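**Student:** Structures follow.
Only the coordinates and a few stated rules stand behind these numbers; no lab work does. Bear in mind that the values here come from a model prediction, so they are computed numbers and not experimental data. Cβ atoms are built from the backbone, for glycine too; each structure is taken alone.
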Structure 1
Amino acid sequence: MKRLLLILSLLAISAPALAVQPDEILDDPRLEERARDISADLRCLVCRNESIDESNAELARDLRILVRDRLVEGDSNEEVIDYIVARYGEYVLLKPTMTGGNWLLWGAGPLMLLLALGGGVVYLRGRSRATEPGQDRLSDAEQARLRQILDD
C-alpha cells in the first residue's frame with residue numbers, strides 16, 4: 001500500500017513537468033525556476049486554457065524555448081513577459097491585466113448582473129401594481145354591445 005501511495009504521489013508531483021522536454025531544461029536551476037514561473041502564467045495559443053508549461057503543442061514548446069532564451073540573455077521576468085505580450089498580444093496571458101480595453105471586459109459581468117437585477121426589480125414592481133384580472137369589468141355599454149354581437 002505504501003508503495004502505491006509513493007508511486008501516485010510521485011506521478012502527481014511530476015505531472016506538470018511532463019510537457020517540458022529534457023533538452024529544454026536549463027543548466028542553472030535558478031533560471032529554470034524562473035522559466036517555469038513565467039511559463040506557468042503564459043497561455044498556450046493552441047490549447048487555449050493550458051499554460052505553455054503544461055502543453056505538449058509545438059507552439060508551446062517554441063514559447064518555452066523563447067522564454068528560456070530571453071532569460072539566458074539576461075532579461076528580467078517582466079521583460080520576458082513584455083516581449084512575449086508584444087509579440088503575441090495580451091491573449092497569451094492566463095491572467096490578463098486590468099488596463100486599457102480590459103476594463104470593459106472586467107466590468108461587463110458585474111454591470112450585466114446589476115442590469116439584470118434592476119430589470120427584475122422593475123418587473124416585480126410593475127407586476128405588483130397591475131390590477132387583478134377580475135377587477136377590470138366591462139361597462140354597461142360594453143356589455144350591451146357584446147350581447148348584440150353574440151346575438152347576431
Structure 2
Amino acid sequence: MNITFRTIPAPSDAARIRVIVESTGFFYDHETDIAVELVEERLEKGESTGYYFVFAEVDGVTVAYSCFGPITMSSTSFDLYWIVTHHDYRGKGIGRKLLDETCRQSKEMGCIIIIAETSGREYYAPTRAFYDNTGFAQEARLKDFYDLGDDKVFYTKRIG
C-alpha cells in the first residue's frame with residue numbers, strides 16, 4: 001500500500017474529514033462538526049489559526065488525517081487535536097505512519113512534547129492501546145470529566 005502525505009488543506013478536505021470521522025462510529029455529531037470546522041477555519045484564516053494538518057492518502061484518496069498545533073503559553077508542547085483513520089483502512093499501519101509524520105512535522109516546528117487526550121470509556125480502549133503502542137505515556141486521568149464514568153485521559157510523547 002503506497003501512502004503519501006500532504007500538509008496543505010484543500011476545500012474538498014472538509015467533506016472528506018466528515019466522512020472519515022463519521023466512519024469510525026466513535027464520535028458524537030457535535031465532535032464531527034468541530035473536526036470539520038477546524039479545517040474550514042484553517043482554509044479561511046491560514047496558519048494564524050494554529051491548526052496544522054497531515055493528510056494520509058492511498059491511491060489519491062484521503063483515508064486518514066491529523067490536526068495538531070502549538071499550545072498557547074508553552075514553548076515546548078503541541079496538542080494533537082485529532083488523528084483519525086477511516087474505518088475501512090484501520091489495522092493497516094496507516095495511523096502509526098500518520099502519527100510518525102505528525103510528530104516529525106511538529107518537531108520541525110519546535111515541539112518537544114506532544115499531548116493527546118481521549119476518553120476513558122471502554123469503547124475507547126483501542127484508542128488508548130494505539131497511544132500505548134506508539135510511545136505515548138499516560139500522564140493523567142480526570143475522573144468523570146466528560147460524564148459520570150467517562151474520564152478524560154491525557155497522553156504525552158517526547159519527540160524532541
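**Student:** Given that log10 I(q)/I(0) by the Debye sum over Cα atoms at q = 0.09, 0.17, 0.18 Å⁻¹, derived from a single structure, equals -0.53, -1.00, -1.06, which label among 1, 2 identifies that structure?
**Tutor:** Of the structures listed, the value fits 1.
**Student:** I have 1.9 for distance in nm of label points 7 Å out along Cα→Cβ at positions 90 and 138, calculated from one of the structures 1, 2. Which structure is it?
**Tutor:** 2
**Student:** A value of 1.64 was computed for Cα Rg over 2.2 N^0.38 Å, for residues 82-121 alone; which of 1, 2 is the source structure?
**Tutor:** The structure behind it is 1.
**Student:** Of structures 1, 2, which gives -20000 when helix-only ellipticity at 222 nm (-39500 (n - 2.57) for each DSSP H run of 4 or more, over all residues; to 500) is computed from the coordinates?
**Tutor:** This value belongs to structure 1.
**Student:** Could you figure out which one of 1, 2 the value 0.05 for FRET efficiency 1/(1 + (r/R0)^6) of positions 2 and 130 (r between Cβ atoms, R0 = 41 Å, to 0.05) was computed from?
**Tutor:** This value belongs to structure 1.
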